[in-house]
Structure formats: structure tokens, C-alpha cells
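Q: Take a look at the structures below.
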Structure I
Amino acid sequence: MTPTGHLLTGAAVGVLLMPDYKTRGQKAIHLAVFAILANIPDLPIMNWGHDRYYFSHSLFVNLLLIGLGFLAIFSYSKFRSQLVPWRLMIGGSIAWLSHLLLDSFYNHGKGIAIFWPFSSARLALPIPWLAVSTEPLFSITPKKTQIFLLEFASFFPLVILAILIRRTIIRHRQFGPAL
């Protein structure tokens with residue numbers, strides 16, 4: 001999978017949970033953080049990502065890392081007075097964990113070892129038009145372009161839906177429920 005679906009899904013979660021920032025820069029940083037969180041299981045770090053797919057795509061490993069992240073945020077003295085709101089922390093966790101579900105949708109036939117190390121069972125919920133490519137990530141080929149466009153068409157509607165839901169919530173707060 002290219003990062004496209006993960007980026008768009010993370011951005012959709014970020015749109016839904018975006019505080020009322022004053023500047024576009026703050027909004028952009030917020031969305032970028034959510035997009036990055038949704039790609040953490042694929043980060044190109046030694047012994048992580050696609051080098052050790054079973055490890056980096058395990059629900060338990062990712063929950064442990066999220067828990068350590070929560071602990072770091074709560075224990076770091078600079079943040080005690082400016083704690084990250086719970087809804088953003090939970091939303092960031094959802095964006096992060098969405099990666100596992102999305103990877104199960106790809107029809108590479110492997111599935112993901114979501115319950116590793118407790119089980120070698122693999123979760124595979126393939127959607128026929130979502131394919132993977134073995135070509136380098138930044139290569140531009142007709143096959144890679146097709147995969148990118150299919151991912152974009154499949155996941156961009158989540159961003160549009162998130163924007164519509166957010167606007168509806170904001171209108172409801174401003175004007176009350178519609179008659």
C-alpha cells in the first residue's frame with residue numbers, strides 16, 4: 001500500500017477532532033500530526049515497518065507504544081500545565097490504529113498478524129480493487145499511479161465526510177438544532 005490511504009484516513013480523523021485553531025498553520029500542523037500517526041506502523045526504522053511486518057503491525061505492540069506515548073505526555077514536566085486534551089490523544093490513537101485495519105483491506109493475500117505474539121493468525125479483509133505494489137515507494141510507473149489513484153478515490157471521501165460532519169457540528173453549536 002502507498003501511504004495515501006493512511007494519510008487521508010489520519011487527516012479525516014484529524015478534521016473531526018480539530019480544535020478551533022486561529023491560524024492555518026496550526027490547522028496544518030494538526031492535520032500533519034494525524035496523518036503521520038496513521039503511518040507509524042510503516043515508518044522506515046530499523047527492525048520496524050515492512051522489515052518486521054508482523055511486529056510493527058501487531059495490535060499489542062502498537063497499543064503498548066501508544067500507552068508509552070500517553071505516559072510520556074503525562075510525565076513530561078513541560079506538558080503538565082498544557083496537557084494534550086484527551087479527545088486529541090484518543091483520536092491520535094484511532095488514527096494510528098486505523099493503519100492496521102486499512103492494511104487488512106489489501107489483496108496481497110498475506111493479511112496482518114494483528115495478534116502477534118499471542119497468535120500467528122492473520123487478519124485479511126481484502127477489497128478487490130486495493131492492491132499492493134512491490135516497486136520502490138517513490139517510483140512513478142503506470143501501475144503505481146493506478147494504485148495511488150484508486151487509493152485516493154477510495155479514501156478521500158472519508159475526508160469529505162469528516163468535513164461535512166464537522167461543519168454540521170459547528171452549525172449546530174452556533175445556531176442550535178434545525179427545526
Structure II
Amino acid sequence: MPGKPPKAGGGSVAPSRDEGIKVVATNRKARHEYHIIETYEAGLALLGPEVKSLRAGRVSMAEAYAQVQDEEAFLLQAHISPYDQANRFNADPTRTRKLLMHKREIRRLAGKIQEKGLTLIPLRIYFRKGKAKIEIALARGKKSFDKRAAVARRDAEREMERARARRDD
């Protein structure tokens with residue numbers, strides 16, 4: 001039968017979930033300050049100049065958090081710098097932005113946030129297929145001794161890797 005020869009290994013390969021993603025900003029402190037319980041992907045409702053600033057990487061999520069109000073999710077305190085060429089069309093850099101999620105996801109999040117000590121924090125902002133997306137996490141704040149233990153564990157792993165590398169030489 002003419003046509004393409006079968007591929008070695010057989011079967012099809014599922015496309016990677018991260019295919020076509022351009023990460024704009026990550027909240028590096030989040031994983032240090034919080035225990036991440038679950039992550040969600042949401043769209044971001046942005047104005048035109050904000051999209052241009054995002055593409056230029058001019059965003060800060062240091063103080064940002066998400067909140068559910070009246071069955072709608074919002075991103076608060078995320079700073080998207082004004083786009084220079086947009087002059088009067090620029091919006092307030094720290095304005096509240098709507099998160100685009102399914103109603104059932106928002107309801108589920110609202111129920112979980114009611115639990116003591118849980119909050120929604122942004123982990124990263126990226127573009128997928130040309131659309132601005134944000135990864136938010138349901139998280140619980142770490143205590144200072146948890147942070148110290150994590151740093152000590154990381155240091156111990158690094159030291160073991162060094163010892164292994166010296167042994168292999």
C-alpha cells in the first residue's frame with residue numbers, strides 16, 4: 001500500500017501541554033511563601049495597551065492575588081506598566097482585572113477559599129495560542145520554620161549532588 005511508512009515505536013504521541021506557550025512573568029516568591037495545593041488556568045480580560053505591555057514583559061506580580069466576588073474571579077494588585085505609545089488609552093497599572101474561568105470552577109474555588117488559611121495567588125502569566133493566560137494556585141501560607149526546612153533540604157540535596165559529582169570524577 002503506497003503512502004508514508006509507519007513510524008518507529010508505533011502509536012501516536014500526544015502533544016505536550018506546554019506547546020506554544022510564551023511565559024511572560026513568573027511569581028518566583030510564591031513557591032517559597034506558600035504551599036501550593038491546586039493550580040488553575042484562567043484567561044485575562046485586558047485592554048489593548050495592556051496586552052502590548054505584557055508582550056514586552058513589563059509586569060510585576062509581587063503583590064498580586066486573586067479573589068472571588070459574586071461568582072466572578074478577579075486579579076488584584078498585579079502591576080502592568082503603561083505602554084509608552086498608547087498615551088491616553090493606558091489604564092491604571094494596578095487596576096482590578098477579571099479572570100475568565102468557567103462558572104463551576106469559580107464556584108469550586110469560592111468554596112475552597114472559605115476554608116481557613118487558603119488564598120489564590122498567581123504563579124505565572126503567559127500567552128497560549130495568542131491569548132493571555134494566568135496560572136493561579138490555591139495555596140496555604142507557609143510558616144517561617146517551613147521555609148527554613150525547605151532551604152535546609154535544598155542545601156542538603158545540592159551538597160549530595162556535589163559529593164556524587166566529586167566521586168564520579
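We did not get these values from a lab; they are worked out from the coordinates using the rules stated. Being a predicted model, the structure only gives us computed values, none of them experimental.
Q: Tell me which of I, II gives -9000 when you compute helix-only ellipticity at 222 nm (-39500 (n - 2.57) for each DSSP H run of 4 or more, over all residues; to 500).
A: On the way: I: -19000; II: -9000.
Answer for the origin of the read-out: II.
Q: I have 3, 14, 21, 23, 16, 10, 7, 4, 2, 0 for P(r) over Cα pairs in 5 Å bins from 0, in percent, for residues 38-125 alone, calculated from one of the structures I, II. Which structure is it?
A: The value was obtained from structure I.
Q: With Cα Rg over 2.2 N^0.38 Å, for residues 22-61 alone computed per structure, which member of I, II shows the largest figure?
A: On the way: I: 1.52; II: 1.39.
By Cα Rg over 2.2 N^0.38 Å, for residues 22-61 alone, the leading structure of I, II is I.
Q: With percent of Cα pairs over 29 Å apart coming out at 39, pick the structure among I, II it was computed from. Mind showing how you got there, number by number?
A: On the way: I: 28; II: 39.
Going through each structure in turn, the value belongs to II.
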